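Multiple structures follow.
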Structure 1
Amino acid sequence: MTGKNDLMDIFLKDGKSLIIAYDQGLEHGPTSDFDNRNVDPAFIVEIASKGGFNGIALQKGVAEKYYDGKVPLIVKVNGKSALSKGEPNAKQNCSVEYAVSLGAKAIGYTIYLGSAFEADMFKEFGRIQEEAHERGLAAIAWVYPRGAAVQNDTSKEIVSYAARTALELGADAAKIKYTGDSQSFSWAVRSAGKVKVFMSGGPKASSDEAFLAQVRGAIDAGATGIAVGRNVWQHQEPVKMAEMLRKVVFENLQIASARPPS
């Protein structure tokens, strides 16, 4: 078994990381997130390698049919549709063993912190995390506070709780929302301890500058990197956007000197 502190190394470059996420087809459906280009998973897999990403996150069906082995794979092992209303609950849909057979170097699992079903997800993730570590895979938790108990899912207190939950449950990395400013997000990073923190890319930002500024703030707060989807593969020139993100994450580019892709 690989040492637990080494499980994320394959996704890191100089201690930082840039991951492209494409699990939206299950989570949101082929609606406004998709167009004639990005509805095709092959388009995103190509961006992952051309854009210099350190990892790609896919649901198992997409990984089965499109993954090309060029970028380290994260298989999402649970999920839910956008059609079911009420308290969110995402259950396992792929075994760790099968994720390994697809070439996964990590599993991803979404936990809806604050949901009435959070205890079920805690228990399931606990088992999956142990299975992943036994097979030398990292366990990455998408921790999204949701449900009637959550009033503001980007507040400092709630995002920090999400980060701490990842640590307490044994995740190797956490994908969490940005609080809106570097100072408050730094408390979430501290709350995560030795867990690698990835800012969730979220919905398409109002402008390239606005999104790059968020990424800059997350990195300044101590985040390991960003797990981004729509703000890259919905972009008119996704590879150029990826280039800008690499400069921010790996080259410490300040946003005052950054220029959005044209």
Structure 2
Amino acid sequence: MTEPFFVMSLNLRFGRAADGAHSWDRRKHMLSALFHRHPASFICVQEANDFQVHYLAGLLPDYRFTGHRHNPPAFWQDNAIFYHRRWNLVESDRFFLSHTPDTPSRFAESKWPRQCTAAVFSRGGRQLVVADTHLDFSTKVRVKSVRLILSRLARFAGRPAILAGDFNARPDQPCHRILTGKEPGEPGPPFIDPFEGSFAPTHHGFTGIPNQSTGRIDWILYRGPLACTRCEILHDDFGGKYPSDHFPVYAGFSFTG
């Protein structure tokens, strides 16, 4: 196996939310320490406003990013992938989870326009697909969304892939079963969940107390010639405060082929 690389997935929490003591300006400084403690080649963020993406860009001088829409509407949320400069961006595909994925849109049952960013990276003669998404609250919409994501990822067939994000669903829900090949008749190859068997909650509402009612809604999945060398949910606090209302999810991988 090769030298491992690490992936972090983090819902930043909408930066314009009226969160009082937990507002973006009062918690953004914690991210520097978080990223220093848990270095990653890829940082997949969800629910990111443009000013949050720009803040992270300034915070991470050794990283570039993809998946951000320039001059978006004020309440627009992106799924951006920050990648270390040791990796090269080969191509990127940002699309909407809707019947018209190449134009700003949403499924009729979806409360918000949801998106996925999928990109191909290269390093040392190897290629890797990393996708970052944030699914809807509706079970029906989530199912349609993951089927769309699988169809779009088909263009990168044959390459190892990582799919990360906030799925707004526990691992016993249909969208997880579709992605991991537990639903018959779904297109493959399936993804592997390295956290399989763990329903440890990842949402905590800035309390640090896992929300048992939601369960593990933030995932990092993988498929292809990769081995997971480490996986954990990060519970770091900074003086009793947290950089987000979600715990980050963190995993290490090595190429095996």
Structure 3
Amino acid sequence: MAFGGKVALVTGAASGMGRLAARRLASGGAAVAALDVNEAGLALTRGDDARIHAYAVDVTDARAVAETVRRVESELGPVDRVMNAAAIMPTDRLLEQDAKLVNRIMAINYGGTVNVTYAVLPGMIERRRGDLVNFASVAGWMPSLHFGAYNASKFAVVAFTEVLAHENRGSGVRFACVCPPPVATPLLDQAKSQPKILSELPPIQPETVLDAIERDLERGKLMVFPDRNASAAVWMRRHLPRLLWWNLHRVEGF
């Protein structure tokens, strides 16, 4: 593992990728602040591991996030790594989704990332060390039918993280923007409109994503594409967008 710090903060830690990240960091000896709104899920993440500390917080509430980060650093010490994994992924055609839901997706997936970043990154820069790992997605590069709201939120995470990293070159902080294809976590269960594209893209294992993060942090790579399918999708979006859209319409049937 590329992480050599003492304290890590993981959002979306009550399930899925966040839960696995929290447990892996704790198994490596870190004190882990596990953040989520789901207190029951946080209890399951923690289990009997005293190195995992649960903090119930809504990442869309900037003030609550800032207060929680202050509490974490008071109780555990300065945060050496952030993993912004909190996200939701309700799917449907955009006009079939309520505007409130579309805005909520943006508030959690992008706004939550911003709130946690603003609460933790200045301290990392001051100490001249730390890892900021933001979870975007291949969906942050490649738009897809049924995923418009999710796409928008993850496109925002990609842009935010890329600019942030370049504005803070030489700060001592390592940045990673993680862009996996579908991953075998409960997040996929939120795709209630059953996009057919998911049946053509077998999900990868979350361990593959976490391994790629460590590998690319060591290499100094900002954009983390955990497998060839992720890299190929981004290449196709850049160079063959019309073919991409033709295929998406063919798969979804409209």
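Derivation of every value follows stated rules applied to the coordinates shown; laboratory data play no part. Predicted, not measured: the structure shown is a model, and the values here were computed from it. Cβ atoms are built from the backbone, for glycine too; each structure is taken alone.
Thinking only about FRET efficiency 1/(1 + (r/R0)^6) of positions 54 and 246 (r between Cβ atoms, R0 = 25 Å, to 0.05), which of 1, 2, 3 has the largest value?
Across 1, 2, 3, FRET efficiency 1/(1 + (r/R0)^6) of positions 54 and 246 (r between Cβ atoms, R0 = 25 Å, to 0.05) peaks for 1.
Taking distance in nm of label points 7 Å out along Cα→Cβ at positions 46 and 70 as the quantity of interest, name the structure among 1, 2, 3 where it is greatest.
Checked 1, 2, 3; max of distance in nm of label points 7 Å out along Cα→Cβ at positions 46 and 70 sits with 2.
When Cα extents along the principal axes in Å, for residues 62-173 alone is computed for each of 1, 2, 3, which one produces 43, 34, 24?
2
Computing helix-only ellipticity at 222 nm (-39500 (n - 2.57) for each DSSP H run of 4 or more, over all residues; to 500) gives -4500 for which of 1, 2, 3?
For helix-only ellipticity at 222 nm (-39500 (n - 2.57) for each DSSP H run of 4 or more, over all residues; to 500), the value -4500 is produced by structure 2.
Which structure, out of 1, 2, 3, was distance in nm of label points 7 Å out along Cα→Cβ at positions 38 and 142 calculated from, if the result is 1.4?
Of the structures listed, the value fits 1.
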